[in-house]
Structure I
Amino acid sequence: MRQRLLRGANLYSPHPCLAATIAFDDDGAVPPADAAAALGRQLGAPLPPAAGADIGQLVAQVALMLQRSCGHALDFAHSEPLAPGAAQRRVVIQYALEHVAQRALATALDMVGAAMRGDDYDAPAALAALHALSLALALPPRIAELAGRARALGIPVLRASEHADLVQFGWGSRQWRFVDAPLADTRLLTNTIVRDRLLTRALMVEANIDVPAGTTVGRLEDALRVGRRYDWQVVVKRRHVGGDERQWRCAGEAELTAAFALAHAGGGDVVLESFEDGPLAVVAVDAGGARHASAPVRRLCEGAAAKLGLAEARVGVVDTRLGPLVTALGGAADAGVLDAAERERLLLAEPDQGRIPLIAVTGTNGKTTTTLMIAHAVRLAGLRTGTTTTQGIFIDERIVGQGDCTGYWSHRAVLGSPEVDFAVLETARGGLLKRGLAFDACAVGVMLNVSDDHLGLDGVETVDDLARVKSTVVAVARTAVLNADDRHCVAALARLAPGAAAILFSMDAANPALRGHLARGGASVWLEDEAIMLADGAAARPVIGAAAIPATVGGLARYNVANSLAATAALHAAGFDPAHIGAALSTFVSDAATNPLRSNIFAVRDFHIVLDYAHNPAAYAALGAMARGMAARVPGARAMGVVTSPGDRRDADLRRIGETCAAAFDTLFVYESLSRGRPRGEAAAVIADGVRAAGGPGHLDTFGGAAEAVQAAYRLCGHGDVLVFACGTAVSTLIEAVRAIDPDGAAALERQAAGEGSGQGGV
């Protein structure tokens, strides 16, 4: 059984859900309808009629009823075949507590299996175990009551984990934190948290700050189990800071047993941490201390201090290369200490329901660049901005996490940061399918476009399926920004929440959907005579000329003109005026240093190289159009493409990429990148078949890797040519490939990649 915890609004429901793939033997001795009736008697209430007709629905309804028996008010259960005619079912059930939902589903599978076979099943014992688990994980009554009142007011409620009673109410700089203790403290609960190693660890993990692997235990047998997992290389500490601050470093079972007895003396949980992790991790945070000069350490400590709301912090850091370090530095100042009653009163009176403005951006192409455009404009307004992209997590311009950060946990890291006044979150298909949204609502949801990409994965078989996934973002938005040139985006109007507004954008001033929206008094943004225009129930106003936006490459990068339209609409919806939006777009820099792999343009010798992450037909068509426009400036110059796509795409998708590239480029070099289950070279061969079938350019070569393809294309480049290197994984891939055949050219690329005169762009 494969499971996914969809922790927020998702493809199936606006509520958190557990999605699982189950396989069931339909050849049981008891018909499903009779099994459903028997299960209803065991559970003390009849199951819905649908449960007797479908084995997946039967499992889903039993799992839902088991959770209801724990006092959880839930009503959504869904089942569908994994594919047409497939025996496997996808079961989706709403939940209140993750661990309870997982146990309920496992119990439901056992109960249904026994009922279908006609076997006896000890339902009372199973129910008792489930109820005990639910009770153990439930919030204390005082915090649960406060959480209910906050939710009724629309205030977001986020629990640090189901094993900790720390609850965050609200987002970013407007958040409050509470635990089950009637103590005077700051709105961030700073004084309480820094004295509790479990709560400190939970917040460091949420903030994407490295901490050693570890856990909290209350029994020796659990401590020994953890010790074995860490190969007996552990540090033992008391959970609560204060009094005896001794720590014990253990290297064996006997040492751990003795250390646990000392740490556990007088009661209280014990923290165990591995000391083999590294290279750099936070192990403690409190106030005051000495300074350390290492820049990476200081960045780590600044994040830790700010997360806890400390104006001055002493942060303990372990570096396996250098040993223990301690630094002191400024964090985010807090508003002061308040008694518990006053903290509750102020929370429940929190302006804007404790929410910071949140703009979420989704679509097939253009997400990263549009996200960065919007975030740049927000920062120019002086607001502390939290941003997630495929490159990382950023608080203002400080990177706090690296990699593809477009899903649930990255978004939660931003929304949980006290340093953030405004969130701009790139939201990708994968994150939506794997974890759902990290937010219940957003001020602005942007849906840029939908085209064939990643089809045949995770149950997404068609572009319509993909559009349904991506429209999850705009379905929870107060204002949806939609591309009027894309029928899937226009269709998403039907998914908007009651009372939500919409802003349409279009590259065509005469677009029928846009004109109709304008006629009905709706706000719209469009391109007219190469200028971005904005109307919102009044006369249209110009914002900026497309060619004045550096990322559009003088207007040739039409996809970045479209991205600029979307950014304009989103910023307008968030309350920014046209003058500010125009100024922001005119100063937005998108190059290899600030927006790598998004149409980074390099001048080398007497030609240009465009580096881009393009890997689907729409992106290749857009890149080819820009390259041809650039090459047209020099008589006889060519648009040359070094292209690929990962092997997990379907044959038809790879051929379509080949067909698109055949029309987009004058010369093609197809290479194998990520085979992903295919024989090495097969994906490139299928793309090349598509090129030939479309009667592609006269020059077509295939290669086993990127370096050989880039080098072959580079050698053929002449005066004015534009070479597009697509689906690259890093700027260094291009530089190192060129270095092997032209060291001086590689040096020029290196200087530009560092921000010394590099060009702009970005699909």
Structure II
Amino acid sequence: MNCYIAIMINTPRESPMENKRIPYQAATNENLFGSSPQVLVALQQALSSVHGYPTPDAADLRHALALKLGVQADEIVVGSGSAELISLLVRRFCGHDREGEVLTFTPSYPLYCQEARALRIPCTEIPLTSSYRIDLQALVRQLRPSTRLCFICNPNNPTGTYLTSAELAQVLDCLPAHVTVVVDEAYIEYVTAPDCADAVAMLSRYPNLVVLRTFSKAYGLASVRIGYMVAQRHLIEQVMEVKQPYNVNQLAQVAALAALKDEQFLHMTLQATQEGKNKLEQALHKMGVQFWPSQGNFLLLDAGGYSADGIHNYLLANHILVRRADHHTLRLTIGPDEHQLYLLHMLQELLHPSRVYATQPLLAQVLDLGYQVQDQPEEAATHLHDLQHKATEQPGAEGRIAQAFARALAMRCQQCNTAASGNLYASNLGEMDMIAAFNVLVTATPLVTFGHRFANHAILSAITGKSSVYLLDLGIGSGLQWFHFMELVAAIPGKRPTLHLTGIDIPDSNNPDPAYKLQATGARLAAHAERLGLDFSYTYVATRLEDFDLQSLEIDPSYTLIVNAALTLHHLADELVAIPDQRDRVLEQIRDLRPELLTLTEPDSEHNRLDFLPRLRESLRHYHTVFDVLDTLLPADMPERRVIEQEFFGREILNVVAFEGADRVERHERLDAWQHRLTRNGFAPAPSQVTASQLQHELDLHPQFSLAAHTAGYTLHWKNTNIIAATAWQLAD
């Protein structure tokens, strides 16, 4: 049985690309189908006149473009690629004597900010949402009186997402007249979505709009460097003030004119690109590589469970060049079938289960069965019993995690939607068993206390000198974090602050009093505070966060507000599930409360935006690391360990693997995704006095643990694999 190998059965083992040793240059989004033959003829004929200066301001080309676009020739400026035009715009509207600033988005084309920063001009990058869309509210929040330019790439590079005409109009309408909006349409020729915005058609309505286009992509002229901008005359005249008269060489002008006339070659290019993209998407889907639908000649990929560096370096060693977009994603240019077959052949070798888990056959079998579950769930179900049997006979972390994943895959095969959706609150075990297991998890491992300790020290630093502190805990649970915090406060010399704690958590559906657990938590915390001699009060709200308005809390303005969210916010649905985005909504409400500090702890793994197969690979990486921690730190025969593995983390695995849509509540996001989300919602990393050595000492970490510092806190690693990230944030303004 090996479903995975059958995926690429038509791919030759020894590829023609491998024989020729020709690199697949898939990193720069050139037209890999070549250039128009008419361009080559025109260039040959023009060589005899290279001794003369080029046509000033590319007049012939401007007139040809004007005729094609339905604008006037004096509404066009031609540049040595769009890159020169970007530089001219930044110089003209944000030069050193104008003290202007640039706004753009991330991930997007990096040259916008690179040009600005090269001229020592401030540039702010606004993170896109989890579905790679522009957040209009975040854009408005970042506007300053000094904002002069806003760059928008549409379709966006590297994500391939796009703005509709209505969405672009919304953006343009929300920006003040003093902000020049530059819409970079480098990939507009590739667009097939009928509702994608055509910014040129909107020029007459927006006097502050500039459109950039290029001959480097669909027209296949990347090496001669030629692009153009279209705008109303008053903007064109301003750019002309800083443009050199002979900025575009004559051969580039000749090539562009010839390319513009050869519509047949352009049509062939667009058709071949679309067909190649369709084939590549189908193969990547079967292979378990995440991609996002793209309106460009490229795809953004995420293999799940693999770093972008690892995939990039492997492909590079096999003569395939791709572009790293961030730590986890890669951008790949669509190319001819020969190139793409070779690429898929290499990816198949890299991602094959037997290679991913070469020394762990049970985990390789889990992955292998995942491919069958995707394509042939009925057949896969017959093999799951064999996996479960082998897993029960295998001691150690590998066998126990294989059991958990076998159960999850079986449930996915059954397409079962049960009430036990996999969060920690759904269990058939008794309350005391769950409490005992959770206490072991907290006391014997740092998987929970790492976030607690970091947050507590960050909070302690933030409240220095404050007389009254309001602690708002979103998902308080049993409140274990605050016992340690109270001890820190009790150790403060001199007068200690008054503490008020409000705990929010979901109601207990198994108890006649839904707030019973929250009340019991408050009673225990109050007793602890009394023993320490602290002035402490407590209130609670039994509710789901998505059903509650934080603004309804009565918070005394004389109190310093601290908000804490530990392993909670990933349960909220975001825009990938439903609109409005509940994660953003809660963060917006927190921002409006204007806290002194927000502390956030979340697993550093992506189970939100990935489809089934890449999510399976990512979750297997993450939970295998967790089970290996438990295998090392807890005795094999400890009853609580089985509860931790098969009830706590096992139910998470069940939910991550078996459920989709709103039924999947375990939607963890990687650290960088949370950083983007918080930045977009008006937060910035908070300065902290918490040191790695302090945390390592307090937690008495096993030597295989390590802490990696980042701008907002630390990530806990086990054997160099990231597990969980603890961060601290303050208001950006």
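If helix-only ellipticity at 222 nm (-39500 (n - 2.57) for each DSSP H run of 4 or more, over all residues; to 500) computes to -11500, which of I, II did it come from? Here the read-out was taken from I. Where does the value 92, 65, 43 come from, among I, II, when Cα extents along the principal axes in Å is the thing being computed? That value comes from structure II.
When distance in nm of label points 7 Å out along Cα→Cβ at positions 71 and 391 is calculated for each of the structures I, II, the largest result comes from II. Here FRET efficiency 1/(1 + (r/R0)^6) of positions 303 and 679 (r between Cβ atoms, R0 = 35 Å, to 0.05) was derived from just one of the structures I, II, and that gives 0.85; the source is II.
If you rank structures I, II by relative contact order in percent (Cα under 8 Å, 6 or more apart), which sits at the top with the largest value?
When relative contact order in percent (Cα under 8 Å, 6 or more apart) is computed for each of I, II, structure II gives the biggest number.
Laboratory data are not the source of any read-out in this text; all were calculated from the coordinates shown. Because the structure is a prediction, the values reported are computed rather than measured. Cβ atoms are built from the backbone, for glycine too; each structure is taken alone.
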